[in-house]
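Each structure below appears as structure tokens.
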Structure I
């Protein structure tokens, strides 16, 4: 068994205009997973993730805490704790925190992210 605590993972801190933290919990690099990436995104109040799509990956979001919205292609729906959303490959998606507290979602991606594509998709600079 492999075990990790979210609080021990530094993650990627992305600054404005898409201020958030993405923590990689279960990945090929951290745990040796073959078919899945699992982590969390915490979007600060008043910010959004960048709108992007994953060419080959499907993604599932589960709202852990906070409130906001999720945009998938031309559809936008509210996010609140307990809501799950499926995003098919090639669909443009974006997390929107229009609330007053951090919007935290857990997400699973399959197949797992490839480092270069992940950085490009999420606007992460080396």
Structure II
């Protein structure tokens, strides 16, 4: 693949990541070689966690609501501690807490869908 094609492909995904609402800060993003991920490490974790959440549901793994809440709270605490300048988060910690939140998001959305289906 020619370098110009690689740049165009990378630019396309960077625009897509930006449109999804990610800040895409270099210092908070992973890299493969010289190529920055199109979303930050936390958003990468959330997307990965959502995929994991779907796989867990397919394999009949059900997460209780209180665990969903704990997973979301863990990501919020990581963000809040950084926001208050108590301690800077790391990309690995952002990725891990994003994974937990992504799993919780899928779990909660499935619970809502099943509740709505059950009502009607």
Inset, instruction - Work out the source of -24000 here, i.e. which of I, II gives that when helix-only ellipticity at 222 nm (-39500 (n - 2.57) for each DSSP H run of 4 or more, over all residues; to 500) is computed. - result: II
Inset, instruction - Could you figure out which one of I, II the value 3.2 for distance in nm of label points 7 Å out along Cα→Cβ at positions 88 and 104 was computed from? - result: I
Inset, instruction - Match the computed value 3.9 of distance in nm of label points 7 Å out along Cα→Cβ at positions 56 and 80 to one of the structures I, II, and report its label. - result: I
Inset, instruction - State the single structure among I, II that was used to calculate Cα extents along the principal axes in Å, giving 36, 31, 31. - result: I
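A short reminder: the numbers here are calculations on the coordinates, not readings from a lab. Just so you know, these numbers come straight off a predicted model, no measurement behind them. Cβ atoms are built from the backbone, for glycine too; each structure is taken alone.
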